[in-house]
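Input: structures, listed below.
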Structure 1
Amino acid sequence: MVHTSTPKTVAVAIIGAGPAGLTAAYLLSKNGVDVTVLEADPIYVGGISRTSTYKGFHFDIGGHRFFSKSKAVEDLWTEILPNDMLQRPRSSKIYYDGKFFTYPLKPFEALIKLGIVRSTICVLSWL
């Protein structure tokens, strides 16, 4: 007697419609998996990586920067969001003691803006 096996179908539930959950759902569905995404927020997706509007003002709820050293990850997000994936040069600053410091910190800039004494105290605090 010959037994034939019926292909099993797989269904997956993903909890959370943030970047990780949506990426998992996208990749699984591209490979023929039946996916259901469960999200607690009845209005928004994106987890904390989204912008919310309140009384006409826009507020960033969480991180909006996307950075990866993996070309495969960058290519995936460009595939998913071909017209919405904006590339901007990074420009982060730390405001401390009335001065703006480039982030990531540049040692010479920090030395000049903090002064010799405060810079020395900072370095010694790490030892």
Structure 2
Amino acid sequence: LAGAAFAVAGSGLHLKLAHVLGGLGLPLARTHAIVLPHVLAFNAPGAPDATRRIARALEVDDAVAGLRAVTEAAGIPRGLYGLLREDQLDEVAARTEKVVPADNPVPVHGGAMRRLVQAVWEGSA
């Protein structure tokens, strides 16, 4: 049943980016936790209703800050700089851009994916 639901719903930018990074040997659970606040910040302008629902669920005014507080409380680093070399960022961006769903709330072309990957690496969301 879960597989059928996933097949219909598909996956978003967060999952695609985390899986590209996992393919480079990064620990998948930690990578997901690091990537999620950055992708939320990236997609928030294109998905304001979803972002408000996330904030409400976290009982905060700012969804990104609320999610960041959760990950920090869990001891999750803000960025991938200790897990990934900076010279790998272009490859990560290019590979992820190829698999991002067309219905992502914010376009990922024109260097946007590379900027997102840089932010994830730096921990600057």
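What follows draws every value from the coordinates through simple rules; no lab data is involved. Given the structure is predicted, the values throughout are model-derived calculations rather than measurements. Cβ atoms are built from the backbone, for glycine too; each structure is taken alone.
By the measure mean count of other Cβ atoms within 10 Å over residues 37-44, tell me the structure among 1, 2 with the highest figure. Each step should come with its number before you reach the end.
Working: 1: 10.8; 2: 22.8.
When mean count of other Cβ atoms within 10 Å over residues 37-44 is calculated for 1, 2, structure 2 comes out on top.
If you don't mind, another one. Consider the structures 1, 2: one of them gives -9500 for helix-only ellipticity at 222 nm (-39500 (n - 2.57) for each DSSP H run of 4 or more, over all residues; to 500) as calculated from the coordinates. Say which.
Values: 1: -9500; 2: -19000.
Checking each candidate, the match is 1.
Match the computed value 32 of relative contact order in percent (Cα under 8 Å, 6 or more apart) to one of the structures 1, 2, and report its label.
2
On distance in nm of label points 7 Å out along Cα→Cβ at positions 29 and 45, which of the structures labelled 1, 2 is highest?
Greatest value across 1, 2: structure 2.
Looking at structures 1, 2, which one was Cα extents along the principal axes in Å calculated from, given that it came out as 86, 46, 28?
Source structure: 1.
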